[in-house]
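Once you scroll down, you'll see the structures, which are given as structure tokens.
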Structure 1
Amino acid sequence: MPGPIREYPLDRCDLFLARCKSRSKAIKVFATGDSWLAAPGGWWRGSSVVNLLNDDDWVRSIDPAHPGFNVLSIAKVGFEMKQMPGDHDLVALDYVRSEFARQQRPFAFDAFMVSGGGNDFIPKIQTYVGGGDGDARIDDAALDAIFEQVANRWSALLARLVPGGAPVLTNGYGPIIPTLEPGSTWLPLLGIGPWVGPWLLQHCGLDAVHARAIVDEVMNRFNARVSALPGVAYFDLRPVVAAMPASFWHDEIHFTAAGWERVAQRWMEELDARVGRTPQVGAASLRGLRMPALAGAGAAKKAAASRKAAAKPARGRGRRPR
């Protein structure tokens, strides 16, 4: 008779350990981070990146010969990088390692997934972008200070993750499409976002193209900073995101089910490469997700128009998951 279900995150540890026994060849991954790993999280339809990677049927629909993934995740919607090194849920990492040590069995994660930093600066745009009357400018010192704090937290998190040689992968963020429209949730009065559109489009009075140029510059600086972090295997998700049609967007920074699948495929490709596995089937479709460089102003205008970026006032009330 099975024992009682334990509280989070030990319940996830138990599932991970059970999968280690039943699927010993699966790629073992520990994940922490924010909504780009954890959303939709039940707030709207679709499966998260972690859930898709843990779904054997989904993985094998891309590569039938794939051994699958076994991802133990403590990622949370709205999580900030500054919270991650001291997260109590990192007990999951210690618990799994101690269980194998107790059984005197060798164990090591094959890779780590981290998506972090976006919530530290995206919702706080008013602290580093000033302006009005159709103009806006980035406060370099204020933005650099935020990025410096993110980098310091990364160092602390790496110290917790890396007793061993497994790669620590992280994704780039962006692009963002500033809008006044929140994304919908299953609660009629609770919307997701917007975070940057109200400040840039209303307070600063920018048009959609200039608002997009500001956020593109901010995201470029963030990605450049994270890609240079020592001990981090960075990969750029911006080409994948930039190629998504309007129907794949849920809000300013999140996606519908189809969009999350594209993000998960890119993670799958990168994890396979980092652990030395070459996809045997579906490589062409995965390569197809590597799109050209980010779209320029013309594409930004088209995307903004298709999503009616500034056409309507915001619906829904209250703060939403990020």
Structure 2
Amino acid sequence: MRLNIISVFTLFLLTVVSISNAGTAADAVRTLEKNSYYFKPLATVFGTINGGGWYRSAGVNKNFSFYVGLPVSITYINKKDRLYDSTYIDEPCRQCIEQNRNSRGCIPSRTISLPTIFGMDKPPVIDVVSSLDHNSNVNGFRHQYFANGVDELSQFNWIPYVALQSGLSYFYTSVQLRFMAIPADAFTVILPAFSLQHDLRSLFPNLPFSLSLAGNASIMSINWKPGDDVEGTVKFRGISNFLGILAGYRIGVFEAFLQTGWEHSFLKTSGTVTILPDEIVRPSVKLNGRNAFRIGLNVALDVGYTAVGGHSFGAEMNTTANILGFSYHKK
């Protein structure tokens, strides 16, 4: 479970408290409140890492079976999650131009590319109006700075994930469960997840290949107490899900099966905290993942126990391996 803790807790909490140059809990809370696009890739990664490695076959047997195992997945950070486009509005400049005053060449609005929390490139520094005189003429300029990506995360090209999984199947239907809980003083993490799969041979017994309906969902609940000069709790809530079909063909002990469907994820923050002595902050934002159509190819080897490896493409690329575990099949 160690990699599980690293990939989830480190990604979604420890990086939050290091997002500002000052690195204080107060700055982290302020940034979380003001800039949702900076954090948006977290929702995408959350969806992909929790959606991999669920299925070991495109078919489900009619007889009872039981499984417990340790699927491993690797999620690759997409270039699209390194940068985002933002429109910066220079309000004093806009006001000056509207009143036909001396703008001194200021730019009222511009689109710039900025790094996300995974960003590798340094953000630009732009000149904006610092103040207007009493006649609304531009009085001077100042530098406007933007947040860098987190150094530790910018070096990540992939993120590992390991989760204990168990389940059972009967009459062409499989139910699989995952669960993780981390209690601590500063934070608590609860991450339950489940998957359902139904083999359509129950309706079409003469199909020449395996075909199943499949779906999975993960629910994240995190309570974070920033501490230091911050009183209160920031709440993270998230859901990721996948719904699609599995189609496979078996030759001897080998089976190749496709997994295709739609993946979706989001994270929401809420809560009210006080930055001492009396600054009230309500970090309430919704981070929608870069939801996408997912397709993947898996290869299974069934020699009494089924070992599976696969690779998929969607919002992020994902590689999975399900080779550690125990299964029982009633004859």
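Readers should treat all values here as calculations from the given coordinates under stated rules, not as data from a laboratory. Note that the coordinates shown come from a computational prediction; the quantities given were computed from them, not determined experimentally. Cβ atoms are built from the backbone, for glycine too; each structure is taken alone.
Can you say which of 1, 2 returns 21.5 when mean count of other Cβ atoms within 10 Å over residues 49-56 is computed? Only structure 1 yields this read-out.
Comparison across structures 1, 2 (criterion: distance in nm of label points 7 Å out along Cα→Cβ at positions 105 and 129) gives the highest value for 1. For which of the structures 1, 2 does the calculation of helix-only ellipticity at 222 nm (-39500 (n - 2.57) for each DSSP H run of 4 or more, over all residues; to 500) return -3500? Only structure 2 yields this read-out.
So Cα Rg over 2.2 N^0.38 Å, computed for just one structure, reads 1.23; which one of 1, 2 is that? Of the structures listed, the value fits 2. When distance in nm of label points 7 Å out along Cα→Cβ at positions 57 and 185 is computed for each of 1, 2, the one that comes out at 2.8 is 1.
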